[in-house]
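Several structures are given next for inspection.
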Structure I
Amino acid sequence: MRPLYAKAGVFGVGLLGGSVALGLRSRFLAEEVHAYDRDPATLEAAQALGVATHVHHELGSWVAELDLAILAAPVGAIPELVNAIAPVASPQTLFTDVGSVKAPVVAAAQGRLGRFVGGHPMAGSERAGVENAHAGLLENAVWVLTPSAETQAEDLEELQVLVGELGAYPLVVPPELHDHLVARVSHLPYVLAVALNLLVAGDEQSDLLMFLAAGGFRDLTRVASGSPRMSRDMVVENRQAVRAALADLRRQLDRLENALDDPESFLRLAESAKRTRDALPVVKRSLLPVRYELVVQVPDRPGELARITTALGEAGVNIKDIEVLSIRDAGGAIRLGFGEAEEKAAARRVLTGIGYRVV
């Protein structure tokens, strides 16, 4: 079976660009995968990690030889990248992008690149950079495609096939609707996470607040751990839709504040919110599976981590994730992640049995 493409190119080799390139290679969708980036260190890492078969730090005649091209630069830099690529591009190459804002990107590319369909895989990680790229990042992700009035039906169909071959689910919506939707389910949560962390950092009891921050706060603010520069570009480029979402959020916050004096009213709002949250579809991601977590208080002395992992290993409990949490100089804690609820329960029994405090 022949690959879909003889030559594919990825312009911008970060987390998403690298993951797409690895997907093209691991699923044998392209005979050659060319990577372009202006950072020599990024290209060196991409080559060492097997992300691409060819790397380029300059645009040239090789661009016109591509059958498929994916623009994976930060969303604010894509219009400039389009202007640089257009003079050396072939009208036969099918172009798409992975930017998180679509209307300005589609406007910049339409007419400049012969065949272009906007795209946005709804996938990511707090860890940026090509060194964290993984083909599994795209599996079971919703991949939004945003054709314009000028898009040819066969180009859209070709990209829908490609998205499916990469393990994702294509969803077709207009660019402007995409930006409205992601402002509310992606960009607004990031702004909210930033605001909550700033609220904690600015409090005179910030040390205690950091100590008390539990799973709920961590889950709610996780997205603030991503690349600030990339997230800034994402939010700023979609500022109009984000402002509208913020205005609606303020109205909901006012509604909740007013309900604080009416417990039954607050309960009704909370129940409505629970129904919405519980109705969210469960998307199983191969790269980001469900984790069952424990936090273990650890004395500040040598050998404690080895003692914990050895005890769990001897009990047949498999640790999926581990994170060291520093708490001042008197000691600390570790967060352990397990693949199954039963493993979490077993770990709790083992660790409490040998004297650790587990929460």
Structure II
Amino acid sequence: MGKIHVWEAVATLTGTIIGAGVLGIPYVMAQAGFLTGILVLALLGGVILTVNLCVGEITLRTKEKHQLTGYVATYLGPGGRWTMTVAMVVANYGALMAYLIAEGSSLAALFGGDPWLWSAGFFIVGSLIIYRGLVAVGVSELVLSTAKFTAFFTVVLLALFSNVFTAEHLAGFDITKLFVPYGVMLFAFLGAIAIPEMRQELSKHPRDLKKSIILGSVIPLLVYAVFGLAIVGVTGLGTTEIANVGIGRALGLPALIAANLFAILSMATAFIAIALGLKQMYELDYHFRPIFAFGATMLLPPLLILAGIHSFIMILGVSGAVAGGLEGILLVMTYWKARTRGNRMPEYKLRLPVPALVLLIAVFALGAVLTMRGLLV
């Protein structure tokens, strides 16, 4: 148990990453062709792993504690700070909205009742955890992540060994549809907001940050690939936008229970980690008093939902491709600057060549443009 601090940090990152996005991945895989989806998933997984390691190095090169906006401001100036704030606000408030919507639907599917009442109850419990802060989050993330992966493996085994699983559903490939799953998948990988939290959790063990980021980034990639394989293999083109709904119908009560538990726990861990990251942004980078930071974080998502924004896949796609893409560009540029302007010797160095950084920026920019073009056509 000597490395429990590593697994707590890994749980923070995986808990942030694996949320509502995982429920949309099988649908976009089915729409693009399963093999197309797996290719995009692998490429984006590699891109996000690289960016996450860049963020980890940024935190280790900087003596001061910040959230992402603060690091961007330190190295890119006020313009970068405000641009990053907009990107984080859109991406992370979009995520919190998606979690509230899908959490209510999943809880209602499992226990019955009004989805909106379940969303309200989940919001209240999540708010209490966020109000308590990082200590409560560290414990809750580890416990919830353990339960989440137990439910995940149950769903996968039930799907893979069912009599309706067929390899024919997994044969599709269409090179022209590479950007069909891009926005939802990028959203599903977003989790850099948790890395400053990890840096604080590992303040006495900074050399373990790189290992924790690698594990915390690779685990979601494997989960998404296996989950997509299991769901699309069962439901094919009939895969629903929120995957746990369709798989429950196809495989019966045991799968319905396991799939919805996985969805509920995935979104709970992600909701907690992302909300905490936003709260820290307001406190550390904009010097809000804790109570005002808490209010700014928790009040806007339910208000936007009440205003009529309810489309699950649209929220994922726009938040991922546009806001997530902009966030990725800014983080790569911040890393570029931090390599020469940091005020601390980091515990690890990536030594990425300039062409690799330019390629990362191009991937995010092209993905955002093509995704928005597809939404507007």
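Assuming -26000 is helix-only ellipticity at 222 nm (-39500 (n - 2.57) for each DSSP H run of 4 or more, over all residues; to 500) as calculated from a single structure, say which of I, II it is.
II
Out of I, II, which one gives 1.14 for Cα Rg over 2.2 N^0.38 Å as computed from the coordinates?
The correct label is I.
I have 14.6 for mean count of other Cβ atoms within 10 Å over residues 157-164, calculated from one of the structures I, II. Which structure is it?
II
Computing relative contact order in percent (Cα under 8 Å, 6 or more apart) gives 13 for which of I, II?
I
Distance in nm of label points 7 Å out along Cα→Cβ at positions 53 and 229 computed as 3.1: which structure among I, II?
Matching structure: I.
Computed from the coordinates by the stated procedures, all read-outs in this text should not be read as laboratory data. As the structure is a computational prediction, the values presented were derived from the model and not from experiment. Cβ atoms are built from the backbone, for glycine too; each structure is taken alone.
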